[in-house]
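Derivation of every value follows stated rules applied to the coordinates shown; laboratory data play no part. Keep in mind it's a predicted model, so treat the numbers as computed, not measured. Cβ atoms are built from the backbone, for glycine too; each structure is taken alone.
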Structure P
Amino acid sequence: MKIRKGDTVKVIAGKDKGKTGSVLTALRKTNQVIIEGINEVKRHQKNKRTRSQGQIIEKSMPIHVSNVSLMEGNKAVRAGFTIEGEGDKKKKIRVARPSGKKI
């Protein structure tokens, strides 16, 4: 998965199309990401003790990674990988596809 925790992404499909946010969690097994302030839903929580009140909580739900695009500055870009170094010092580095800049 080319999107990681902390990346700034733009939603390119779905009800929040056009919004940008920071990735809070990357769920690798399901290819989903949780983005701050995106795809928020309301959940009703029961009271935990007898004299406490229940409440309504807003939380961000996961969105599939194919519905988001990585941001570089103000522009949405595709991400790719290049290999840098030789021999034992080879490293796989993420780069922005059109420009080739490191991310």
Structure Q
Amino acid sequence: MKPADEIATLRLLLAIHCAGRHGGRDDLCRECQELFDYAAARVGQCPHQPHKPTCRACVIHCFDAAHRERIRAAMRYAGPRMFLRHPWRALRHLLGR
């Protein structure tokens, strides 16, 4: 998956998470925006480009432990909901394309 596509998917995941957990409507709350900015910067600088594996399968952890746990929590909440709201994007993400 291209970095731009992965960042766009991350934005959608965090939007679902923020809406469900923090009541965000059109935009991310401050906490979710900070997490998105951090994650987008890290994904954009991944040394495995252009054949980046999923973060779970990667041998290098670009995120610090606190941010990694926050991303995992957001993915646990939003991941299943992605199939309802953005099924093609979710499927592409799972297939790594």
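Some points to look at:
- Computed 42 for relative contact order in percent (Cα under 8 Å, 6 or more apart) - originating structure among P, Q: Q
- Origin of the derived value 0.10 (FRET efficiency 1/(1 + (r/R0)^6) of positions 47 and 79 (r between Cβ atoms, R0 = 30 Å, to 0.05); candidates P, Q): P
- In this comparison of P, Q, the computed figure -22500 for helix-only ellipticity at 222 nm (-39500 (n - 2.57) for each DSSP H run of 4 or more, over all residues; to 500) is attributed to Q.
- Entry that produces 0.95 once FRET efficiency 1/(1 + (r/R0)^6) of positions 31 and 55 (r between Cβ atoms, R0 = 35 Å, to 0.05) is calculated, selected from P, Q: Q
- Each of P, Q could give Cα extents along the principal axes in Å, but the derived value 65, 33, 20 comes from P.
- Of the structures P, Q, the one that 4.2 was derived from, the read-out being distance in nm of label points 7 Å out along Cα→Cβ at positions 71 and 87: P
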